[in-house]
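Pasting the structures in now, so scroll down.
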Structure I
Amino acid sequence: MKVCLIQYNPAFPKAGLLDAYNEVVESYMWGFAALGYAVERRINCFDADALNIVFGFSVPYQLGLLDTFPENTIFFNMEQYVGKPLVNTSVHYLANKFQIWDYSLGNVATLNALSPKYPVFYAPISYAPILEKVPKGVEQDIDVLCYGDLTAERGATVRRVAAKRPDLTGLSAMILCNVWGTQRDEFVARSKVVASVPRGNIFEIVRISYLLSNKKPVVCEYRDEMEIEEDLRNGNPIIAGVEDFRNKCQELIDNDAERARYAEQGYEIFRQRDIRTVIKQFFS
């Protein structure tokens, strides 16, 4: 069977945030090839002779393209839908026509409540060795990095982290917005800690998986209602409340040995998730 992995990312207007899907697509590219499938990756078009897996559906929906895809097309969702009314929405329309894969158990339950044409398949974000590409041995002159949409919550967290003490000492902090690929990797390499501040109620595993794969320490802001996978609940990544967030970052920054140990532990935990296992579970 031939597999075609597809992203819709128009050149104009350029929606750079869709590049956030790149590492997930790359992991599946590696996984399918490792399992012996003929696999290719395409941008903005599908292969009529292949099983097409489309990462993200909002752009093809907005372009009026959903009805042009073969019936066996799979759509991989990486948006958050828990707690949102979806009846008679574009998501409902998609669920009535195509197989959906989703990275979140909360999303899976929400989408299955729509009585979709096919049961939604839980496809946890998983490890592939191709993800290990952040440069090593780089001088780490940034204490805390945060990247993604510049939301009010993220801005407030970074301001608290970077706040000066009475003696005018403090942490260096940086926010990146709409920066991806090798340029993002350069800043990740320079950072001692990466901060994760979720937009919704689902743990940011899409972003954090890449960091764990590259042995980068992560501190995550915690909310009581946040959905976190069981294998990541026990201390890696560190999950801190709003008031304790800066202190947790500071503890890692002040202790090089502990930071290295923590990064290695996170890597080993996440590496237990094998992308090939996810693929085999669906096609078995």
Structure II
Amino acid sequence: MNKIPNYALYGETAQPVWHEALHVEQISQRSGAHNWEIAAHRHEGLLQLLYLQSGGGEVLFDSDRLQVQAPCVVYVPAQVVHGFHWAGQVEGLVITAAQHPLESITQVLAPHLLVQVRKPQVIALPSWAADEDPLLPLCMALREEYHNRAREHVASSMALLLTLLIQVLRHEPHMPHGGQRPVSRRSQQLTALRELVDMHYRAHWPLADYAAELGMTLATLGRLCQEHLGMTPMNVINARLVLEAKRMLGHSSLSVKEIAHELGFADVGYFSRFFRKHAGVSPSGFREGQ
């Protein structure tokens, strides 16, 4: 079975403690060690922002392959299957951070940007001189937060990350009407599936309802997920349930029983077994580890 790995950082097993995650390194540090080839993988609750300053190559987003060339930003939200095939040495920074805190601060301060925060994209940038680059100071500040872990570093990191994303989007070239890159049919289907799961995962829809809503058979839905996400449709839904459970355990004062009911589980014992199976730790153990 083609199972796409779920990593914290590429090659490193995902860890249960996630809400304080921030990592900043040179793109070449990991890509160079893997001969400039990063195989398809995903991050359960982590986003990545790559600021490509020199070089280029091919980026995989789910079923789409894009050619990229510096200077640009490659933005990969949580759960999106992605990989990189660089055409030789590349330079730049990669920032890995928890998705949910960024979404939370965006919801309060810039709710119209939530759509951008949740979709994979490549944004071409102007060729700035080093002393005129508006992104580098923000990237360096994020690197300082990562290394120093000073007081309230999570809040500071998320504020800097939102500012960085806004700066990137301010410099996004405006495409003429009809000039947007065509999206493949399978990519559209995967996006539609994710949107349906976001709307109905708490209701525990049966797979047949998802297939019917997408206008496909159960077998076609299974092939779509397996071939392009490396998991079954049920695993896609379960991953969304676990992600929301982790968010609620890490960011709310609700009891485990209340969280179970919020997520559509009538039996808290069943919820606890479900969570342990998929997260490798009990709900209370996960909360205590935060």
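Derivation of every value follows stated rules applied to the coordinates shown; laboratory data play no part. All values reported here derive from a predicted model rather than from experimental measurement. Cβ atoms are built from the backbone, for glycine too; each structure is taken alone.
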Can you spot which of I, II the value 180 was calculated from, given it is volume of the Cα convex hull per residue in Å³, for residues 107-258 alone?
II
Given -13500 for helix-only ellipticity at 222 nm (-39500 (n - 2.57) for each DSSP H run of 4 or more, over all residues; to 500), calculated: source structure among I, II
II
If you work out distance in nm of label points 7 Å out along Cα→Cβ at positions 27 and 163 for I, II, which one comes out largest?
I
Where does the value 19.0 come from, among I, II, when mean count of other Cβ atoms within 10 Å over residues 91-98 is the thing being computed?
I
Could you figure out which one of I, II the value 0.45 for FRET efficiency 1/(1 + (r/R0)^6) of positions 75 and 195 (r between Cβ atoms, R0 = 30 Å, to 0.05) was computed from?
I
